[in-house]
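Several structures are given next for inspection.
Throughout, read-outs are computed from the coordinates displayed, never taken from laboratory work. Computed from a prediction, not measured in an experiment: that's the story for all the values here. Cβ atoms are built from the backbone, for glycine too; each structure is taken alone.
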Structure I
């Protein structure tokens, strides 16, 4: 009789990429969430990877990590740096040619990915990195910090897409979500990622 499979041991998260908005016209609760996320990363000895900006939630979380004695890796396109929105206090700042190079560098640097509240850019980054994990271009977990219900609509869409057959059962929970930074990091470290061979349609 075959032995039941044992769950994989928690993965070590050395660096976590946080995607978040660059707008300054936001409610204070989102800034508070960014500070909480930054402090939690430092408490756990996890380095921050982010988009290299000094504005909005990007600047908030980077400033928080630096103030708490943590390490910050920023990745920013030259075009945005020229617009003077780059964060000059980063421990390490990578200047790249464009958005595609930015996302690839952030992926290479990170062990997991978290989307905080943001706009078009944050959504694009979240879905691209989720697709990379789904197709095994990487084996790294993805999550969202659902601040004050911000991602309720997105989570509802995932359930709708699942019900309509566009998302398989194996991928229904591919995006880990929580309202608490520490619990979200725990979920990412324990996430089970399905392999392509387990789900891809046969021709």
Structure II
């Protein structure tokens, strides 16, 4: 059975950027719902019980049709959010250094240019979805709870949840303000480690 991961920080770790209320709601309610509904789908299709989440999402065509949409949506929600919590840092890290920082500057011309492109992609997601930084330092977006691995792409090294549930309590409809705040809590150390491994 899949379980809700513990956070590496308190709900109030992000100060003015992401409130304690939104963190509690996002983690304890939204993410827990994805876990619960994913587990219900696995119970309905016990032949899947020995498969990892990566195996399920990376080969959705092999998931029985009766639970495929649930695994895609709620399995994707669980997978994406499990990464997302790691992509947040209570300590503001500024811009990345080392190989990742150099790579972003080489690809985009400057870190600010990368930020501009990633922000543009995040704001361009229609409705609900995600913006991702992939290991080749390209930027991708996915709708709903889809993720790169379901589309045959590699595991991202950083990602931003742009569903309204991620920011509405703090920023109402102002996604641009939320994205601007997120840059202050992006976990570049996590991204750099993932980049190096990839």
**OP:** For FRET efficiency 1/(1 + (r/R0)^6) of positions 86 and 158 (r between Cβ atoms, R0 = 35 Å, to 0.05), find whichever of I, II sits highest and give me its label.
**Re:** II
Subject >> Highest-scoring label, criterion being Cα Rg over 2.2 N^0.38 Å, for residues 30-109 alone, among I, II >> reply: II
**OP:** Match the computed value 3.0 of distance in nm of label points 7 Å out along Cα→Cβ at positions 142 and 174 to one of the structures I, II, and report its label.
**Re:** II
